[in-house]
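Taken together, the values in this text are just the output of simple stated rules run on the coordinates, not laboratory data. Every value quoted in this text rests on a predicted model; they were computed, and no experiment measured them. Cβ atoms are built from the backbone, for glycine too; each structure is taken alone.
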Structure 1
Amino acid sequence: MNKFKSDLSIILVSFKSKEKIVRLLTKLNKNHKIIVVENSNDKSLEKKFFKSKNISFYYPHLNKGFAGGLNYGVNKAKTKFILYLDIDIKINSLQIKKLYNKVKNISDFGVVTAKIKGQNYKDLILGRDKITKMNYVKFNTGCVMFFNRKTFLNLGGFDERFFLYFEESDFYERCMYKNKKIFLFEDILVEHEGRSSIDSAYKKKYEILRNWHYCWSKFNFYYKHKNYFVAFSKTFPNLVKSLKGIILSLINLDTHGLNLHFAEAGGIISAYLRFSSFYRIK
């Protein structure tokens, strides 16, 4: 196995997402070291790929969300570099190798991200690094993230209080606090579907979970990095919108819409009251 394969572990984090993770695994080179963290403890996917010696499946005893799943995978990995991929990303092995070849000789960085199709980076670019000849940014969608494992751990990994949403934003903030650049590798262009990666049977439950956690995490991100007043001002419009949605859903007898807006309001109010993240689905 060449250094590219021995230096790099690819981590995928899943929760009942068999449909899309199968598609991604079948497209990746069989020589990649791949770690799949399945937060639901559903082992049917492992049975499908039991002959694939390059894929390791792990099942945490407690679902700690995306942040906890990624941290779990990083702790299981033994390689110098980590590549996290959202399971609804469209990327191939040649692009991964190109990314690795660019990053392998960079001595100090926080994270290297890929250029995402349809993303406008005009207001995100902070400058250009003379040594790497890459732009560095203040944010990029966290669907492709390349880390030095040691640096990732030294920065504290992902904050597991963010069960879903804003975990990468929080990590990027901490990178900038420590003067670790967030590089944008523009030589590859990848496509991110950006829709729910969960299997269709769980879609409605996931939509409710998503709304609750987006609002809770949005408040707590600004509370952590700014203060309570800023966090309140950033999320109060979401609360107003959700309350209007509740009224309209009641008028239209829309049960699912009512549940979605209740979840939004519940996430915001829980955050205002400084409750820990608690909403989960089985």
Structure 2
Amino acid sequence: MKNLSKRIDELTNFDYNVLVKGACCMLKIKNLTIGDGIPKICVPMCSANEEQLIKEADEIAAKHVDIAEWRMDHYENVFDIKRVVSFAETLKKHLADTLLLCTFRTGREGGNPIAFDDNLYFDMNKALIKSRHLDMIDLELFMDKLRLKELIATAHIYGVHVIMSNHDFHRTPGKEELMTRLITMKRMEADILKIAVMPKNEEDLLTLLEVTQQMKSRVPKQALVTISMGKQGLLSRISGEIFGSSITFATMHGQSAPGQIPYEELQKVLQMIHQNLMSDDI
């Protein structure tokens, strides 16, 4: 197989503007710089009812978590767009300085398997963006491309940052395919590029880490989120500062994906790695 670095050149037709556009500086959202130093921690909120979600938001705020992800696909009123927008505002107030990421994860990418059509997906995300009751929104790569581009443009007009994501709960695609997906996200002008895959062995984990490192070496300031799920992928959740993944996910009220580490434990490990990387004694 050709050297992966050379393959990046081929995929972008040697046009480095594709990669560096919008990535000339670190992504800063309010007081949080994504991609600088210790990977930022995101804690999902997956409860169905509003009372429990508010309790979770209050706890997340009290612990000064970097990012809270509201998994709207689990919300009991998810089919009511006005209710979703209104409750996003409530959560945002309770989260205080913690950034709010709103995500509707489709069933085909590991979300709550409910009957939810694409029209409602786009209408809901558009309404949330225009409300500005959030800091970031997750949009899945394999939705309609034209509608995605329109939604991303709208998000940028309204000051909402876009995480474009792809999840594979069954396998780890090859290096070339993973790189192709990341570059496609970049071409669509997403702010943060996210890939989550399932490893079947240690080689799959190394595949993801190599792609992460190669992408980061070409575009050092591009915000990336790369995750190898499950126990075999554990290393990917704690080694972002070394390989280039900017955000990692932790559990506080139940996992939203296999392999997530409890928040306090993950925080300690990330701080320990950072301190040793910065130390002159090693």
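Worth a mention:
- Value 19, 50, 28, 3, calculated as P(r) over Cα pairs in 10 Å bins from 0, in percent, for residues 85-148 alone, assigned to which of 1, 2: 2
- FRET efficiency 1/(1 + (r/R0)^6) of positions 45 and 229 (r between Cβ atoms, R0 = 41 Å, to 0.05) from the coordinates reads 0.35; which among 1, 2: 1
- Comparison of 1, 2 by FRET efficiency 1/(1 + (r/R0)^6) of positions 53 and 269 (r between Cβ atoms, R0 = 41 Å, to 0.05) - largest value held by: 2
- For Cα Rg over 2.2 N^0.38 Å, the highest value in the series 1, 2 is held by structure 1.
- Which of 1, 2 yields 22, 48, 27, 4 [P(r) over Cα pairs in 10 Å bins from 0, in percent, for residues 125-172 alone, calculated]: 1
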